[in-house]
Structures are given as structure tokens and as C-alpha cells.
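The structures considered in this document are given below.
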Structure 1
Amino acid sequence: MKPEEKRNGRKPGKKNIKSILPIRVIMLSAGITLVGLIGLFVLSFKLDVIKRNYNQGVKKDFVNLEYVNQISNAFYKHQTLTYKYMTSMEDSEKSSEIEKAAQLLQEEIGRIDKLFGENVIGTSYESEYHSIHSGINGYFNSVSYIFEFHSDGDLETAEYYMDSKLSKDIDEIVTSVDRLEALINLDAEESQEELSARLDRYKKAEWIFIVVLAIIALFGYARCVRITYDIINKDALTKVFNTGRLGREMSRWQRKGRLQGYACICSNIKGLSLINRRYGTHIGDMVLTKFAAVIGQTIGKDERMARIGGDNFMFIIHSDRIDEMLTALGRVTVPVDVGDGVVVFNLENRCGIYMIEQGDAFGTILDAAYLAVHQAKQPSLPDNIWFDQSLLARTFERKNILAQYKKGIANREFVAYYQPKVDMTQDSLCGCEALVRWRQGDSLVPPFKFIPLLEDEGSITDLDFYIFENVCQDIKGWLDEGYTPVRVSSNFSKLHLQNSDFAEHVLSIVNKYQVPHELIEVELTESSGYENFKALTDFVSIMNENDICVSIDDFGTGYSSLSLLKDLNVDVIKLDKSFIDAIGNGDNVNEKLVKNVIHMIKDLNRDIICEGVETKEQAKFLMEQNCYKVQGYLYDKPLPREEFEKRLKMPKY
């Protein structure tokens, strides 16, 4: 061996190891880099797949929840029709109509059930769906037997199926629906937890790649971290915080004592469902995204905003900025390109406000604000509602009353009471007003307990027609029994004006029972005309054409009373009780006002009746003003049908 060869560490006949080491390092680095890049690509791809699968799974859960709600609502309507069918045994025409309606509804339930069954395949709650499906089939089999026995005249067997088999089917379906809703919600929650767990595992893998790949893998790691962060912390559509991130942040603030001086606002965008129906959900998504971007500009650095689902957002802001924030949410202008051009949407919000107290858990804050905004969704309430503890009690009471209402309708606990109207010139009965009463056992539920609630929920329209049909049945019965009937006024909510078939429905019931039109008076409140005056005038015109009297109740309590008198061709004006109460108490200003209102109404050739007359002094004053028709406790309180029939026999007071 030559000395120089020994010093260079080379052996004869072999290549220098150092000469090939860089190549190996390069190849190894390239291999590691390639594997790392492939791994990062796979990781990023899997994260995207997880994200898509999660969104698809959650979307499927929400679609299935909607199917459950549709089936539940349609099933309740079908149940109501079945009960109506059993109560119309002596009226074959009505029975036939109900049977046809029930058949159509059964087909609709079947259609929804089929879609639901296809969408539920592969879910963790698929087996529970089959319980509902089986229960519905059993229910419709029972209904078919009821209709079959009824049509054959075997009423006893039909009632037996109604009371025993059908009730059991209904209970089983209701139980299955509740259980399935809970399972779907649980599935969505478990998906979120599984997502977070899987993301945590992938995050650990990212660190391994960082150690192995160093700078080469840094870019891929940063991308994966960003995807992970967005999935865990941000709403996929609007890119604002999601509820989970906001909850974690609020928990940190709570531990650090930073929540003092903050308020929580939960907002709900009005009319987004209408935008979705008119322009499509993709436009609705763009509206939500731009809304979040616009309103996000009003959020300070030490304030927070999150989307909590659907068209609901939550804001944690300084309490001294509540008015400013409510003003901003009151009208948010969002321009969106809809294809044919740009449409500017002026979005309004309902808001629930909760003043955060130190020590409040995030769940407490969220529940309080959400409960307040839920109240703000009621039609008769303002758009901005502040949370207070009474909301909890009212919410419980509302749910209890609504649950009892459905049973009350099914059990025909709602009845019509009749309060006489009196012509004071003859001290004689000249008409009456039908008022709804709710009998629960031996007691009556006060109307103020359930009527405003049903008005808010929209169920009052069904109750109005339920009572109106009872009224027409009673009038028909009185005519058949030889009574001399009087005109009966029946109350209808202003919500009916949203239905273009309102007038047709009224006429169909009147004609169904062959009630002379002059014996019917439709009574609407003065406030009916403010929200939809065009619909009100159209309805009044149809009633005028059909010789059905229309009266305006609570006259004088609104802001457009004179406009109603001028522009609305109603027959009767009912002067509100609040005007009558002060008569005889030395309130000369009020008496002058009542006097002039009465004279003005009479000059316009409208009939007038004063409600709430309770003293002889009030009656005397009205007589002096040539206002002879009154209604009130001075003469009679609302009477059950049997008592009112006695008054029909002896109309003199």
C-alpha cells in the first residue's frame, strides 16, 4: 500500500466511501422527502376527506331530522283528521271529505317515509327508523279498520279500535320519534367528538413529519395545521368561530376573570328561509358568508363572534356596546351576485341579550341568550329580548300548555261560550259573541293563558275554525229546534290574513251547515289591518258580497283607527272596553272622547257596540249618546251553550 493511499483511507481496488456518502445522503434525503411529501399529501388529503365526510354526515343528520319533523307534523295532522272523522259519524259528507284528506295525507307521509328510509341507510340509527316505519304501518292499518268499520255502520268496533289499538300505535310512534330525534342528535355529537379525536391523531403525525423533514416538510405541515385549525375552530361556511372554539375561549376567559363587563347577544336572521326558497340554498350560503364578513367588521379585538348553526350567530361584546351592536344587527346590507345581476339584501335580526356574570359557564351563557332570541321569534314580541329568570318559567309553561293543547283538541275540551249583546232600548237580546273556553275536568283554563301563546305559535288559526265550526253547528241546531236565533260573531286572528283561502274557508263552513249568512258575523281586531291591509280589504269585500257581517274589535287601541273607518267597509265597530271603564269616574275628557267617537261612527253609517259595560252609570251615559247596543257583565257574562239557549227562549232582561 502506498503511503498516500493509507493517509487518504483508501484501499486498493475499492471506491472512496466519502465519495459515495453524499450521494447516499442525497438519495436518503430525497427518499425521506419523497415519503414525507407523499405522507403530507396523504395526510392533507385525508383531512379533506374527513372534513367532507363529516360535513356530509352532519348534513345527512340534519336532513333526517327534517324528515322526522315532517313525518311527526303530518302524522299529527292525520291523527287530528282521524279524531274529527270519529266525531262526524252522523255527517256522511263531512266524513267523506275527512277520509279523502286523510288518504292524501297518508300518501304524503308514505312519500316522506320512503325518502327518509333511503337516506337513513348506513346510519347508526337505521334500526330505530324501522320502529317508526313499522309503527306508522300499524297505525294506518288501524285507521283503515276504523274507516272500514265506520263505513259499514259498525261504530262500536270502530270506537274500540280508536280507543285501544290506535292509541297504542300513536304512543309507540311518538316514543319512537322522540327516541330517533335523540339518536340523530347524539350521532351528530359523536361525529364531532370522533372528528376532534382523529384530528388530534393526525396532528401528532404532523409533528413526526416536521422532525423528519425539517424545513422541507414545513410548508406541508403549515397547510395541514391550517386545515386542522379551521375544522376544529371555524365554521366551514362563514369562516368565523364555531361554537366549540367560542366555548373554549370563554372558558379561558372565565378562569382568568375576564368575563366581567361583557354581554352575549344571540342573533337570528329574519327571512333567510325565504331567500333559500326563492334564490336557492347556494345564494343563501353566500348571504350568510357575506353577512358574517360585514358584521364581523364591527367586532373589536377583545370581542368574539361565532356561528352557532343555521342562521344563528353569537357575539361576546363589551356591555357598553350593546346598543351599538343591536343597531348594527338591526339592518345589515349584503349585496350578492345571483347570476342575473346583483341583489342587495337588507337583513334584519332578532336578538336575545344576556348580561354575563363572573362565574357563568359557557353553557349557561349560550342557553340564556338562545332562550331570549327564541322568545324574540314570537310574532307578538319585539325583535330584541333581554334574558331574565322569568323566561325559564314562561318557557316551561309554554311547552306544558302546547302539549296539553294538542290533547285538548283531540279530546274536544275546547267549547264555545256565548256572551249576549243587548239592545238597551228594549232590554232585549240582539246578538252574541262566541268566545272560546278550555274545559279541563271541572275547571276552565283562563283564555289569557293559552290564546296569546297559540297566537305566537300560529296554532290559533286552527282553533278559530274549530270554534267557528262549533258555532255554525249550534246555529243549525237552534234553527232545527225552532229557536229564534240571533247573529253570532266569531273571532278570527289576524294570522288568517296570510292565507289567501281565508274567505273561502269561512264561506265553506257556513254553507256546509246551511246557516243563513245574516246570522254570521266575522270579528277581527283593529290591529289586523296594520300588517296586511290589502288582504284585510279583500277579505271584507268578499264577506260584503256574501252578506256576511264584519266587525272590528278593540277599536281605538291602535294608531290608524280613523283610516280604518275611512277605507274599510266594515259593518260594525266595537268600541274597546278601555274607553268604557272610565265612564262614571269623573273623567270628563274620556267621556267627551267616547261621545265624539260614537257620533263619528254613527255619522259614517256604521253600527256601533260598546263592550265591557259593567255599571248602570256606563249604560245611562251610552243611552244618552244614542248608543244602544252593549255587551258586558251588567247584563250577562259569557254563557255555556245550554245557558245561552235559555236566554234565546227568554230574550228580555
Structure 2
Amino acid sequence: MTVDGRTLALSHLDKVYYPRTGTLKGDVLRYYAAVHAALLPHLRDRPVSFLRCPDGVEAQSFVAKNPPPGTPDWVRTVDVPSNTGELRQVVLEDGAALLSVANLGCLELHVPQWHAAAPALADRLVLDLDPGEGADVLTCRTVALLLRDRLAADGLTAWVKTSGSKGLHLLVPIEPTPSARVSAYAKALAATLEAEHPELAVHTMAKARRHGRVLVDWSQNNAKKTTAAPYTLRARPRPTVSTPLSWAELERAGDERELTFTLTEVPDRLAADGDLFAPLLDPERARPLPAAPPAPTALPTPTGPKAPTSRAAPTSRAAPTSRAAPTSRAAPAAHGRVRGPRPVLEPPVEVMRPAAVTAVPPADGLGGGGVQYELKLDGFRCVAFARGDRPPFLQSRTGRDLSPEFPPIAAAVARLPEGLVLDAELVAWRGGRFAFGELLRTRRARAAAPEVALGLIAFDLLALPGRDLRRLPLTDRRRLLLAALADVPPPVQPVLATTDRAEALEWMAQLADTGVEGLVCKAAASPYRPRGAGHAWVKYRRSDTLDAIVRAVTGPANRPHALVLQLEDGRVFLTTPRLTPVQAREVAELAGPLLGPPATDPDHGPVHPLNGPLRAELTLTGRPPTATFVRLRGD
């Protein structure tokens, strides 16, 4: 056939290249002929590396940097620096050259971020989002949206495409910049994202850390690395294509199949929408690369061994940050009050309550299907309802509204989209630790002390505007939770979570000094079903404290001597030894409004029964067991 004025001899057109779909070599050549007008501008003056599959994707394949044997002598080649001196590589300038190498089995096309005329001087930045086991392209989408906004804060605009494999590629046009500096910027960006979203992203290659997360591969900005070109076929079981997307298309995708395109679909997309990556080729779009973001601060996250000692609150996902709005990265426009569909959930809702266990279950220990491990934080259980023009509702464990007692948290929830419902823990942070006592003091004062930061750490998403999510499996709710809170500033944050048991145990040990209590372990496939939750959700505390209900107090109402406590299994104990003066004052203050008239208990003598719910923690020791009061919960 004649292409661009050159006569090509194309052979073995009926050879099967993709056995699972019956796709022939002739189909591959026809595809490259159909898309070459959009593809070639993205290859212009860039040396091409090939993945050759001369006998199809299920036979032997190999990387070829030098011109493949049989390359016509009229195909342009250039000298490229390499470790061994000069390397000769192909540059594809027209459709004839493209089809001639495709005829030689060059299925995949990969190019560096620089032009042959200026090696190692990059004119674009690339971030390859590669999902680990347990993650998918929709998880990559969450990461891509976070990166897009961070790049925008630095004055950079990102375009997105599918990798044609499992993930996504972000490309950013920049003014020519040494590749080493681009790599440093991309690495710092990826490391910062991991520090702030360790449950979602990693920036190192270790596969053990990538389960359920997305690798933000910054290394492809290295001058020696290449990336799959836009519109290249991939050597996958199906003839998938690395396909440019619009951000709107990416955001509305409800299934990963909506983000997978094959050689039969891409020509029609081009005919309908044109080349969505064409703006990347406009020199006016290039922007100067800013300085690399600062390295993440060593705060109380699994990446730092010690908690901070200053009054500043942590910026990690393990704990609340300060109440002041962030000065960078946040997108303020996203946090105005948003009207949407009518809420599908109204308070109160019944919540899932994890059962106590004495050991952290293995990854297959809750019925199979994997386990999600979350940090167990020391605070008030709080279901937060964003209700648009109506005041928000912060449902306590007992069903009452905590909003009047915690105005900063109520104000933060009020800024969320109407209909959003979070299951969360309301926490206080002071002096580098979670400070449960500060929650009690804040409740009474209706305001936190200046050195105290409040946070709402969300561990589940029950509803989105117009959509009840409780029937979805936990993995889907987690993905939607991260997406919903991706641009939400503190004090609302998602809890730190992982599907790696060893990693969870390491976190628990590293964060012991911050007051992290233990782990909540949840079946990854579990819906939000309060009845029978103990089979799907369990909690492990590093100590042997147990929850109990205060049934009565002994001694004077204004200075109680001891508590009568009932465990979940029905056992009733009189706490010993006698309450300390500090404990007695706390019990009198919190229990006083709930005390009924004096009565005589057959087992405990004169008591003041409680007419309302009040929770406490106690420890059991010895045989027979003796109960010792630890503290009142107050929530």
C-alpha cells in the first residue's frame, strides 16, 4: 500500500495478535493508520522505544530501543546519549514510518519527556498512577483529582489519560527544565501526597506497601525513562489503548469498564471529540516548574516515629489539624454550602458497634474477603449529618445532638454538601496527644481552650446527596469517603486505614505516644448493617479496658464513693478501690443530672440509680475478676 507517498509491503495480515479477542495484525495496522494524525504530533522529535510482539501478545515480547531489523533506511533515526555511549533510536515523523515499524511487530510506543534536539531537557512532567492489588482505576481517579488540584495550586495544568493497562497517566506541559529537577519536583509531590493520604497513595516501588493503594510513579521523569505514548496500543490480553480523557469524563465514571478503551473504540472517539491531548502541544500552555514542595513534616503518622511536642496539631490523617483553615493546597470554593438532592438519611440512625477482641484478626479472619484495619481513636462517637440550610446534626452514641457543645465541628459539617452523612470520631488534640479529657471540658465550656484542636475523623460514609450507601461493601464506601473528603480541609478528615495487618500493627506501635488506643478491624466486604456487626467489625485495645454502663453510684451524690457498672454481657460490678477525689468530682459533675432518688440495692446497699445513660471504662483483673474504674466516657 502507499502511505504518505511511500510504498510499503505489509505482511502476514491474518496473524493473530490478540488471541482472546481474535484481533489480527491487519486490525492493528488499520488502527494505527486510523489514528496516526492524532498520534504522531505526540511523538514528534522524540526517540521511540518499542515493545515488540512479532507473534502476538501471548508469545515472546521484548523491548527494542535500536531500530528493529528491517526498518527502512528512510525512517529517521537520531543519536541518543546512553550509559554505553551513543544509542541510535527511531523518530516517527509520518504515517509511513509508523506503519513500517508496526509491520515489524512494534506494538507499543514509548517516549521520553524530552525532544531529541535537547536530551534531558523535559518539556512535560508525567505522573504514572499504578494501582496495587486491591485498588483499581477508580482508586487512581481519587489520587489523580488530588494531584490535579495540587498541581493547579502551583500554577500547572494537568491532562489525564488511561495507561491502557490498569492505571492513569497525568501529563503537564512545562517550560524546558532539566529532567533531574523535574524528577525532584515530582518525587516531592508524590511523597507529600503519601504523607497526607497514606491510606491511599505510596511513592515508593515496594509492592508490600502498595496493597489497596496507588503508586504515584514519579520516576518516569528521569531522563532515561519513557512513558507509553497517547494512543499507543498495549500488549494486554485485550487490545487496549492508552486513551486521553476529559476530567469530566473521568469524574462521572461509575465503573472501571467505562475507562477502558480498545482499538475498535478509539477511532470513533477521535472522530467525535478530536484529540483531547491537543492542548499539550501548544507552547503557550507551558508553565515554569516551581520549586519542589517541601518534604513532609515528621508528624504522628506511620512515616514518623514520634508525635510532635509543640502545641501545633498534626497535619496527618491520623489526627486532627489545627482549627485554622489551611493556607495552601485547599480549594476554598469547594467548601461553601452546597445544595443538592434531598438527604436520604435523617438522624437518628442506628450505628454499627464493633465487638471487643483480645487479638488483631488476620487478613482472612473476618469471614474472608480481606480486612480493613483502622486506627482506634479516643473520642466521642459521632454521626455527622450535613443538612444544607438546616443546622447540622452531630449524633452522639446515645442519639442526642452534640452540635451546641462543639460549634467548630458543627460549622465544618455545615459546609459539607447537603445529604452527606459521616460515621466518625470527634476527638481533641493537645500537646502532641489525643486528649479525651479536653472533650469533656470543651463540652462544658462550649469552647475549646486555645491550645486544643478539635477534629472529626471519619471512618465511614453512610450517605451522599440523594444516595444511601449502607448496602455497599466497605471497600466501596471507603473509596467514596476518600473522594468526598479529598478537598475538604481540617477539622474533617478520613481515618488512617490499611488492608495490611503488619502495617496496621506497626502504626499502632509508632503512634502509641499520641494516645492511639488500638485498631478497629472490619470485613472489607461488609455492608453497614448494625445488627450482627460484631461478626464483621471488631475492636482491639492495647490495654484490657472494657466498656460498661453506669447503673448507680454509692455514697453522697456530690462526692460518690464508687460506681455500680454493668458490662455488655450482663455482669454487674461495684468498682473498687474507692474513687479518687478527682474521679469523684468528675462523676458528680457528669452523673449528677442523671441521678434518681436514693434507693437500696440488695447487693450494694444504699445507692443513687441513674435515670439516663452514662458510659464508663473499667479494667478487670484477677480470678474472680475485680473491676477497677478508669474513667467516664461522657459521650
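Only the coordinates and a few stated rules stand behind these numbers; no lab work does. Quick caveat: nothing in here was measured; it's all calculated off a predicted structure. Cβ atoms are built from the backbone, for glycine too; each structure is taken alone.
Taking distance in nm of label points 7 Å out along Cα→Cβ at positions 394 and 546 as the criterion, the top-ranked structure out of 1, 2 is 1, with the highest value. Assign the value 0.65, calculated as FRET efficiency 1/(1 + (r/R0)^6) of positions 442 and 498 (r between Cβ atoms, R0 = 41 Å, to 0.05), to the correct structure from 1, 2. Computed on structure 1. Which structure, out of 1, 2, was percent of Cα pairs over 41 Å apart calculated from, if the result is 48? Clearly, the read-out refers to 1.
Out of 1, 2, choose the structure whose coordinates give Cα extents along the principal axes in Å, for residues 194-345 alone equal to 52, 46, 27 when calculated.
Going through each structure in turn, the value belongs to 1.
Looking just at FRET efficiency 1/(1 + (r/R0)^6) of positions 122 and 290 (r between Cβ atoms, R0 = 25 Å, to 0.05), which of the labels 1, 2 belongs to the structure with the highest value?
Numbers: 1: 0.10; 2: 0.95.
Once FRET efficiency 1/(1 + (r/R0)^6) of positions 122 and 290 (r between Cβ atoms, R0 = 25 Å, to 0.05) is tallied for 1, 2, the winner is 2.
One of 1, 2 was used to calculate helix-only ellipticity at 222 nm (-39500 (n - 2.57) for each DSSP H run of 4 or more, over all residues; to 500), giving -6000; which? Of the options listed, only 2 reproduces it.
When mean projected area of the Cα convex hull in nm², for residues 162-433 alone is calculated for each of 1, 2, the greatest value falls to 1. From 1, 2, which structure was distance in nm of label points 7 Å out along Cα→Cβ at positions 506 and 586 = 4.4 calculated on? Answer for the origin of the read-out: 1.
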